[in-house]
1. Which of the displayed structures (1, 2, 3) returns the greatest value of distance in nm of label points 7 Å out along Cα→Cβ at positions 15 and 31 on calculation?
2. State the single structure among 1, 2, 3 that was used to calculate relative contact order in percent (Cα under 8 Å, 6 or more apart), giving 39.
3. A value of 1.02 was computed for Rg/Rh (Cα atoms, Kirkwood Rh); which of 1, 2, 3 is the source structure?
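Values quoted throughout were computed directly from the atomic coordinates according to the rules given, and no laboratory measurement underlies them. All values derive from a computational prediction rather than experimental measurement. Cβ atoms are built from the backbone, for glycine too; each structure is taken alone.
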Structure 1
């Protein structure tokens, strides 16, 4: 049986954080999510989510759009094409490190 590749250097540190991984996994399926939706789904505080989203935004993996729905402030987070590509590469790299599961 072939040994997995343990090249952990290919695992993207920006995505690898638990909360950032959760955001990317959710957005990979949902495409776009409201801030409060992410906060509820991931069961995190507003401050923690804000910090982690900023890191993903700085890496150009997500865009953050602020606006209003009527008079109510609304923040939406959307995965970018670069973010989608980085997430796919992350999953591939992680799969190579883990190797086939039996």
Structure 2
């Protein structure tokens, strides 16, 4: 993964509302959530939520899919794991780590 993609992802997550949205979508899993359910869960106004969802999509951390009249947002686990792998690829100065990148998100 290139530095510019990691920087874009980390910049998107460096805002409290976006971090909350992303974490909620990670917890929700493959089912995803509609904007209405995200707004309800986080107590966030729709226009604020829309702005933050757009930023997370721009960073390729979440995906959007139309299901009938609804939009469903989901965390992009492959992208999340790629960022985590990038951040930990040279950890422990070459010594074995207690947590391998494969263990970071086994349920994803």
Structure 3
């Protein structure tokens, strides 16, 4: 089970966007990085295609998961993630800061 998943509210811990918050759009577990909406924006030159105009486009670049922390559901501050097995046998993610469950 992954600690950071699509749809999570995260806080950037290091890099040019340090301190900013956003929502995870895509996670790549193999490369250990994630795309966060509106953060780590880069400019790329785009060649013209039949469907797309040529020019410079701005898009998100992946951020390594070690530079991201999940926002605590209680107070919104960065927290580490732990796991707990509930009574019905489901494994859920838990915020280490407040002890609250992150998964629903």
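1. 2
2. Here the read-out was taken from 1.
3. Label of the source structure: 2.
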